[in-house]
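Presented below are the structures under discussion, each in the form of structure tokens.
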Structure 1
Amino acid sequence: MSRRSGQDGCIQKDGNWYVVRFWKDVAAQEKRQRVREKICLAFGPGKLSASERKRKAKEIIAASGADSVELFERVVRSNHGVTFREQAAIWLDQMLNRKRKPVAPATVETWESALDKWVNPNLGDMLLDTVNNLAMKQLVAKMVAGGLAPKSISNYTQIVKMVVASALNEQGEEIHERKWNHEFVDLPMVKKHEQKRPTVTGEVVTEIVAATKREKYRMLFVLCAAAGLRIGEALGIDISNISPDCAIIKIKQKAWKSQLHNFLKTDNGEREIDLYPTVAAMLKAFIGERKSGLLFLSKSGKPLHQSNVLRRTLHPILKSLSHAKCGFHAFRRFRLTWLRENGVPRDLEHFWMGHADEEVGDLYSMLKDKVGFRKKEVERIGLGFAILARRPVVGPNGPKVEVAASEEVVVNC
């Protein structure tokens with residue numbers, strides 16, 4: 001940088017003008033370019049004295065930014081190459097702030113974790129233009145040696161590809177185009193049967209609901225299993241988006257880490273979900289006299305935190321049932337399996353689950369607008385699990401609401 005500062009320039013007479021020539025860094029060019037700027041006319045009105053020409057020449061050079069650190073950082077360093085770590089930070093910022101297809105903070109958090117733990121320690125200090133198939137091959141080898149699953153390795157290599165592709169020129173075109181070679185990289189194959197997709201059966205859902213003491217979590221688990229909701233969607237339900245009879249829930253927003261987001265995972269996530277009559281009655285009783293606000297709230301009045309519900313309620317219950325640990329998505333997989341077992345029309349299945357259409361017929365069909373048909377289908381297929389109604393038992397200290405599962409009665413299957 002010291003060689004690029006303090007230029008006086010070379011003042012010359014060029015035709016009818018006095019000009020100053022100096023060096024300036026130019027984007028996408030290794031060497032500096034000799035540029036020329038007019039100072040004043042060489043004769044007549046507007047002609048400046050020698051000292052005035054020298055002073056104005058300095059002003060022209062300063063105004064051009066040729067001596068500035070900012071231009072050096074923007075042009076010279078970009079010509080010689082930013083590091084992968086620097087470009088990754090730029091890419092993450094772009095993902096967080098883009099208007100088109102905004103990325104969920106949870107996704108960005110996952111990307112940051114992968115960058116911090118695996119990608120940046122191995123590629124972070126490399127110049128971006130040197131991150132190629134060979135660099136990717138070395139990264140994959142280290143992740144395999146580290147015991148990562150094929151799916152995780154595939155996801156992390158995708159992050160590398162997106163970071164490299166995010167470096168664009170002024171025309172919006174990729175600076176470092178790559179043709180990634182998975183054979184050369186030796187990227188592990190992701191086999192469907194090896195991926196972990198934990199689920200639950202109807203019997204297990206019944207036991208979970210029966211073992212849940214707090215009504216708030218009991219209602220949450222029932223909704224997740226009966227409606228196939230994503231947990232963020234369930235925690236983001238507003239009472240104003242529930243029909244008066246509680247038979248239909250409109251999914252409009254989601255909650256993440258006690259924050260509300262007005263966008264969903266996909267455009268298809270915004271939908272209506274029909275509830276079985278028993279679940280609707282249970283939901284109506286749970287809401288009581290409330291008219292607005294979130295359906296599920298913490299003591300502080302904020303949305304419930306997913307990890308807290310898992311750690312404090314669901315996982316301890318699963319442990320007590322000697323069932324493998326799983327997350328809320330297990331309820332969603334259970335619901336989808338139940339819909340298919342009972343022959344629900346595929347386009348209606350997509351609508352309830354918030355999945356994208358697969359064929360033209362899905363776009364043509366208007367079953368999702370047939371509320372009466374949807375209601376009949378919900379009642380036809382049932383829930384696939386039992387909700388055990390709690391009945392008060394009178395003891396020496398008065399009525400008790402929480403009772404053992406053996407003292408409850410099945411009201412729906």
Structure 2
Amino acid sequence: MDILLIIFILSIISAFFLAWTIGANDVANAMGTSVGSKAITIKQAIIIAAIFEFAGAILVGSSVTKTVGEGIIDLSLFKDKYILLLLGMLAALLATSLWVFIATTFELPVSTSHSIVGAVVGFGVVSLGVSTIKWATISQIALSWIVSPLMGGFIAYYLFVLIKKIIFDTKHPVKSFKKICPYLIFTTVFIITLSVLYKGLENLHLNLNIFQAILWSSLISALFSVGSIPFINRIQEVTVEKDNKYGTKELKMEFTKVETVFNYLQLLTACSVAFAHGANDVANAIGPLSIIISVWQNKSVVISSYQVPLWVLLLGGSGIVLGLATYGYKVIATIGTKITELTPSRGFAAQFAASATVLFASKLGLPISTTHTIVGAVIGVGFARGLNGINIKVVWNILSSWVITLPFTAILSILIYKIGESILKLFNFI
């Protein structure tokens with residue numbers, strides 16, 4: 001019996017199961033703002049995820065996959081014990097997938113990035129000791145977990161404050177919106193396009209320098225912005241009879257018109273959030289699997305020729321989409337409705353902030369948590385309404401789940417690893 005083949009097959013199954021749970025938990029968080037603000041339906045969210053999660057995973061996902069796979073532990077220490085490395089990565093996949101599945105069943109939005117990092121650290125420490133762990137990388141990742149919600153919250157807060165000031169707080173919101181909307185579209189498309197073009201499409205070998213990326217992003221954004229003007233001009237302003245006074249009723253009608261158009265802007269940011277999530281979080285499912293495949297093929301730890309196969313990215317992307325479609329309803333309401341009341345304009349601000357933060361981190365190879373980022377962004381939008389606009393109890397429960405995740409997966413990974421090690425010793429495989 002080929003023990004390597006058994007571990008290999010189990011790892012593929014575990015990686016797909018983990019991708020499925022990520023789709024059920026993390027993608028639900030990413031798309032929750034759009035569904036919660038009623039900008040899109042759940043069916044539309046699934047379609048968006050299917051397209052853009054796939055694109056993000058395949059086009060951008062490999063850089064973060066390498067961080068999760070080989071950036072957390074020192075693979076060179078396993079050169080003479082590659083079976084232990086295979087066993088450890090399998091344990092990490094199983095521990096993470098089990099925890100995320102349990103959390104999803106209880107409707108807890110947890111961080112799969114936390115989960116996989118904790119699981120890899122757990123088996124690394126128990127197998128060859130603390131020297132196995134690349135603590136410098138861990139510290140950078142830990143810092144990103146703090147920075148990402150703060151950055152997402154900061155951008156979302158000030159973006160919504162700006163939108164409120166220059167549109168909703170004016171005498172005629174529709175007229176103000178028609179003036180501002182082309183610039184909003186330009187900025188949104190520019191940030192998304194620049195994030196993708198500048199060192200984002202490495203799997204397509206599209207190596208643009210920063211100036212080329214800015215140029216192409218500007219041209220694409222200008223096309224979107226100019227092309228939107230005829231449609232924006234069709235938005236009718238609320239008019240009143242000469243003898244009537246423009247009052248609260250008319251103002252609410254204008255608010256409704258503006259929010260309706262923000263539905264379309266949020267659809268754009270929903271696509272970018274899905275792309276960003278696929279780029280970043282596919283690594284949680286397939287990073288360890290990529291290491292296992294490399295070791296299985298070479299029968300040794302080969303670091304220099306380490307590559308992420310395309311079929312592995314496809315496996316992770318398909319699992320994520322399937323998870324959202326079949327089980328995502330469990331936690332999708334938490335982000336969309338329970339932290340703060342979301343309208344399309346608030347959802348747009350939160351999603352724009354989240355997508356910019358996650359995509360930026362992906363370029364740096366940091367496996368940040370989409371959950372952390374989107375929660376930070378939604379809280380930031382809530383703060384723009386005042387402290388009373390936030391459900392503190394829900395936020396506290398979410399933060400508590402973040403604290404539990406890392407030690408839980410680390411301990412679970414250790415237990416699975418030790419059980420597997422005992423079985424291998426029993427049959428004289430090690």
Structure 3
Amino acid sequence: MFALPVATVVLLAAPAPPVPGTTEILTLEQCLEMARAQSPLVRASQARHEAATARIASARAWPYPVVGYDSDLQPQLFHFSQAEESYLGVSQLFEFPGKRGARGKIAAREADVVLAGGDLVRLSLAYEVKRAFGRLLLAQDKLTYVRQNLELAREFLRKTEHMLEAGDVAQVEVLRARVEESKASNAERVAATGVHLARAHLAFLLARPAAQPFDVVGQLGEAPAPGGLDALVQRALEARPEIRQIELALARERLVEKQARLDYLPDLEVGVAQHRIQGLPSTWDVTFSFPVPLYFWQRPKGPIAEAQANRRALDREAENLSNAIRLEVEEAHTNAVSARSRIRLFEEEILRPAQEVHDMLLFSYQEGGIGGIELIEARRTLVEAQVDYADALFEYDLAVAALEKAVGEER
């Protein structure tokens with residue numbers, strides 16, 4: 001594979017805190033690590049998981065005890081001291097075994113669903129960082145090619161002016177050379193703007209302040225070759241966060257149904273109170289109470305039916321998601337294989353011949369064998385081939401990144 005020139009070729013052996021006023025050099029792996037650590041979206045997903053985890057303790061909490069006071073036989077309203085009889089006690093509700101644990105497990109599954117959603121956020125962020133990183137490398141390579149073309153155009157202009165002074169070419173050849181130099185200069189400004197915008201996009205994904213300059217090091221077309229389709233599909237069905245979310249949601253609905261069935265079983269409330277009657281010694285009252293489920297078919301019936309319907313819906317969603325993942329992996333795999341074939345086509349049949357033709361015509365022009373038009377067209381063809389080749393390398397890296405996302409791999 002042809003090696004593309006890269007604007008920055010300094011690679012640090014180990015990441016270190018940037019020195020103020022210097023440009024930090026980042027690899028793709030460092031960018032991915034930085035995005036996971038600093039992205040507001042990742043931090044938001046972590047906070048949502050912390051909030052969901054905090055609800056587990058509330059779901060498992062015991063009901064509050066109830067303190068009661070009963071003042072009877074008052075001679076006048078609110079004359080508590082003259083009441084002939086009073087009760088002061090406390091009662092505690094004891095839920096039927098399993099109810100409190102079921103609530104806690106439901107809250108835990110809900111927290112796990114939120115956690116899987118965070119994994120999906122990181123997976124999407126990794127793809128966006130890979131794409132932005134590749135776009136910056138592509139923009140830098142295009143700027144390199146455009147600057148090479150600008151140097152060629154300026155050299156061509158200088159030689160044409162010398163040949164005009166020697167009487168070897170007409171004035172129109174110089175005008176053509178000046179037009180080409182102006183076009184190349186404008187293309188250089190456009191390419192430089194493209195590098196600036198690509199770097200700004202990557203900095204946004206990294207949540208990096210504008211006051212911290214950075215550059216990237218890497219080479220297009222270095223993404224690993226895609227593996228076998230069947231193995232990739234199987235890995236996707238095991239690793240995708242959406243699959244885990246549905247599995248956890250199904251587990252939650254099973255717990256909800258279990259909790260609803262436990263509602264058929266009565267809770268027990270135990271109360272202890274001190275009983276005081278004027279002129280008599282104080283005594284103690286103990287009470288046991290529980291609801292009588294005369295209408296047992298009404299209250300839990302709705303939640304049970306709802307949980308069962310939700311499970312059926314989730315089963316259908318899981319089936320559709322599996323089919324969608326298979327299709328996504330197959331499309332991404334096909335795009336990666338096709339992009340790799342396009343790279344080989346450029347290397348074997350386009351890039352090298354374009355370079356050879358340009359060099360031959362440049363020599364012929366210097367020897368006076370051809371005019372400037374032929375050389376201008378050859379140089380334009382060469383630059384277009386180099387840019388298209390860089391595009392092909394970027395498209396391959398992007399296709400592999402899309403395949404990694406489809407499989408559920410952050411890197």
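Some notes on this structure:
- Structure (1, 2, 3) behind the derived value -11500 of helix-only ellipticity at 222 nm (-39500 (n - 2.57) for each DSSP H run of 4 or more, over all residues; to 500): 1
- Per relative contact order in percent (Cα under 8 Å, 6 or more apart), the highest-valued of structures 1, 2, 3: 2
- Ranking 1, 2, 3 by Cα Rg over 2.2 N^0.38 Å, the structure that comes out highest: 3
Taken together, the values in this text are just the output of simple stated rules run on the coordinates, not laboratory data. What you are looking at is a predicted structure, and each value in this text was computed from that prediction instead of being measured.
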